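Asks: Multiple structures follow.
We did not get these values from a lab; they are worked out from the coordinates using the rules stated. For clarity, every value in this text was computed on a predicted model and none was experimentally measured. Cβ atoms are built from the backbone, for glycine too; each structure is taken alone.
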Structure 1
Amino acid sequence: MMQYKNVIVAYSIMIILIILVGVFQSWSIALSILNYCLISAVMTIGANIQWGYAGLINFGIMGYTALGGLAVVLISVAPVPEAWDAGGLRLILCLILIILIILLIKFLSRKFRDFKNKTLIISLIIIAGIILIRFISAPAIENIESIDPAKTGFLGGLGLPILLSWIVGGLFAAGVAFVIGKIALGLRADYLAIATLLIAEIIVSIIKHEDWLARGVKNVIGLKRPAPYEIDLQNSQWFINLVEKFNSSKLNFTNSASEYQNLLTQYVIDASSVYVKLCFTGLFLIIVISLLILTQRALYSPWGRKMRAIRDNEIAASAMGKNIVKEHLLIFVLGSAIVGLAGAMMVTNDGLFTPGSYRPMRYTFVIWVMVIVGGTGNNFGAILGGFAVWFLWVQAAPISLFLIEFLTSHLPETNELKVHLINSAPYFRFLIIGIGLLLIMRYRPQGILPEKIVKQ
């Protein structure tokens, strides 16, 4: 029990902070923070598996997050029949051609392994394939994107339940990670980091500029959700009765029927937002707890000990017969799949898909800061880092604004320094996060909850 003392203390502090937000700001804001903390926790679990378990530096988290979000669109959005009629079959043909080209290249690589001009032939096949695919797809894409571009301009999705997209998001990310891993995992340290970051930028760039796929930067709004809509709750009598009963002590102090009704309406509106966020909280908690249980079991299993041995000394592990390349590829795929799952969860929570919002600062470097602050190699630490850093990321601006107004209260409202500081409050998050990271690296380099190997 003593080994979990620090865990209990650290998580208790985070719970208290979120409760304080609910008390002093609003419970809706507190639950929003909590939900994003849980989503960040899933991302940090994925990053921790790759870095904490195996020592792989993956700066492509942004790309896998975007792929998870793309899965939500492709799975849950209703198809656009006009777009499919305009060019859907041509794009399917292009997909078949891509698969055939890959299979042909794989066949030639195995069949003619020692053939002198093999590389030249494969290169010619790839170039010819790209030209043919472009010839077929270009008119189809143009026709699809011209179909009511203000509202659609893309193929749409399959119209399936949105929770299914969470699984598909993980599979999307896993599939892309497998291909990337086959190519890039021969690199190490900073070279691998640069390669994965560039590939992530390519993925996001494709999603942003291929409007036929997911509307590009025009965004996809009104996505399905696995929770009721606020407006439906506000018009449901059972919910109104529940809110009225819960707030009866406050409502009884009203002086008139109109005041009573206005106050009840406000309570119903506030409660509907809280209810929806609680539904998401429940779903996200199930995911985080499930991943925590699985990763804890994996960490202390023979496989987990093998991964740590590879991380600490690849040469010794290889000499003992361990397949380093195979194990690195496996853990790279697993970590990326979890990040893809988090990306799908985030888009579901937001109710919209915005490719233009995927930037390295938010979806790569901040995630790495979370893992570093929490403690690499420790699943509890990774989750705690997701909570702590996201809380600071959100609350840094209001805290900074409060401190600025307090410290400059003696200055007139038109004072240039005061105005400048107030306008700069949103950017103080970078300063606070930076200072926090420096303090952690100086006084607690292993993180708040450092890795601790427990003998089983």
Structure 2
Amino acid sequence: MILQNFVFYDLETTGISPAYDQPMQFAAIRTDLNLNEIERVEFRCRLAPHILPAPQALVVTGVTPIEMTNSNLPNFFEFSQMLQELIARWAPATWVGYNTLKFDEPMLRHTFYQNLQPQIYATQTNGNDRLDVLQFIQTVYVKDKGLLRWPINDKNKISFKLDMLAPENGFSSHNAHDAVGDVEATIFLCRKIAAGNPKLWQQLLETRNKHYVRTLFESYKPIEIVLRFGGGEPKSYFGCFCGISSGNQNSYGFFDLDMGQGLDLISGSYDDIEEAVKKSPIKIRSISINNAPPVLPVDGSNLEWLEICQALQEDDKFQQQVSQAMASRFEEKPFEDKTVEERIYGGFYSKNDQILIQQFQIEDWPVRAELISQFEDPRLKQLGRRLISFYAPGALAKSNKERLTEFLRDKWFADDDRQVPWTTFSEVKRQLAEIGDKPDLAQETKDALVSYYDEKLRSLD
């Protein structure tokens, strides 16, 4: 593996949906392999015109309406360019954060996709790879619980939230829900793990390499993975490789060796396999080998487990059926029913489109407006027109400008029955009512939020 630096990063956002919210703040600290700081950056940006931020997200992050509309800050498109340039400048690096694989990473991908950036997988290309410290923390809880102190939340359960875990372990300067503060807290916890259990630290670092994880699986030897579901505590699962999803070559089947019925299931029917994949208790789990899963080799040998592993290795039919069952479990809704945001993984761009989006990034807005008609991919056409309407409305016909207003009305006033994944005015009203009841929140802050959303409403007149 090529030696490379770490980049610890965090985003503060307008809400919890990667597809329909946006980052407002990005912070990153680059370190060497010994976790010594080399460089740090912080970027902020303005709100994109089509985003209706969640009031509760603004309260948590402390982002004010004035900051969201500050003309001295880069717009969302410029912000995406700054991030792409930074990732390229710091490559190769391991991009690290706290719960980044489930939240920050998808948010970055959508930022790049919706702003027509050439590379949405920037943290996984050009020698880059990824790690998630939350998975490290959960593994420490299982494998070396005494290494850290574990805070208890108001439900009398152990909390794995960064804003509780870091202070509990001595990080007193944590400014929670500020990107810089969260990055510093994450590095602090990593230093404790690396110093307290260097062997476990090194084992977990290996998982950033997809080829290492693949090799561990395809050895057909028992392996251990630490997982957490819902609000429960993390626990170890012991299993063996049993096939690759026919719908996703990075999705590997993990045959649970502790579930019993091992050889019986292998010799069973396809219906049995489908049930093992889809119904609780899950006997065959789907593990993404490119998401740095906390997979560890198993020391020693359990004869029963080894027998099952050998049977799995020799049974090609069983593996094929597992592949089919795993693919059917994660079937998506029809492509035509998806919004343009949801079509992010709808295929690679043509060579012509790849050239055009490179050009789109370096031209000025009038030229960008002319390039849109040359795109082959309808996603690029739609997203490109949206960007022009945001940042160069003069380049559009009057009908297109009117179409933007209609788009915003439809989006922000979507019926409650639709249960849309973005923030609507109905949801804003509900959240503002909850915020209004908070005695510890300054009245000035409450009034500023109400005024801001009133102004957003008037903008549609």
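Asks: Assuming 14 is relative contact order in percent (Cα under 8 Å, 6 or more apart) as calculated from a single structure, say which of 1, 2 it is.
Replies: Source structure for this number: 2.
Asks: Something else about it: helix-only ellipticity at 222 nm (-39500 (n - 2.57) for each DSSP H run of 4 or more, over all residues; to 500) was computed and gave -13500; which structure, 1, 2, did it come from?
Replies: Going through each structure in turn, the value belongs to 2.
Asks: Out of 1, 2, choose the structure whose coordinates give P(r) over Cα pairs in 5 Å bins from 0, in percent, for residues 33-280 alone equal to 1, 5, 9, 11, 13, 13, 12, 10, 8, 6, 4, 3, 2, 2, 1, 1, 0, 0, 0 when calculated.
Replies: Clearly, the read-out refers to 1.
Asks: If we compute distance in nm of label points 7 Å out along Cα→Cβ at positions 137 and 257 for structures 1, 2, which one ends up with the highest value?
Replies: 1
Asks: Separate question: State the single structure among 1, 2 that was used to calculate mean count of other Cβ atoms within 10 Å over residues 9-16, giving 23.1.
Replies: Computed on structure 2.
Asks: Can you rank 1, 2 by Kirkwood radius over Cα pairs in Å, for residues 169-296 alone and just name the one with the largest value?
Replies: Structure 1 gives the largest value of Kirkwood radius over Cα pairs in Å, for residues 169-296 alone among 1, 2.
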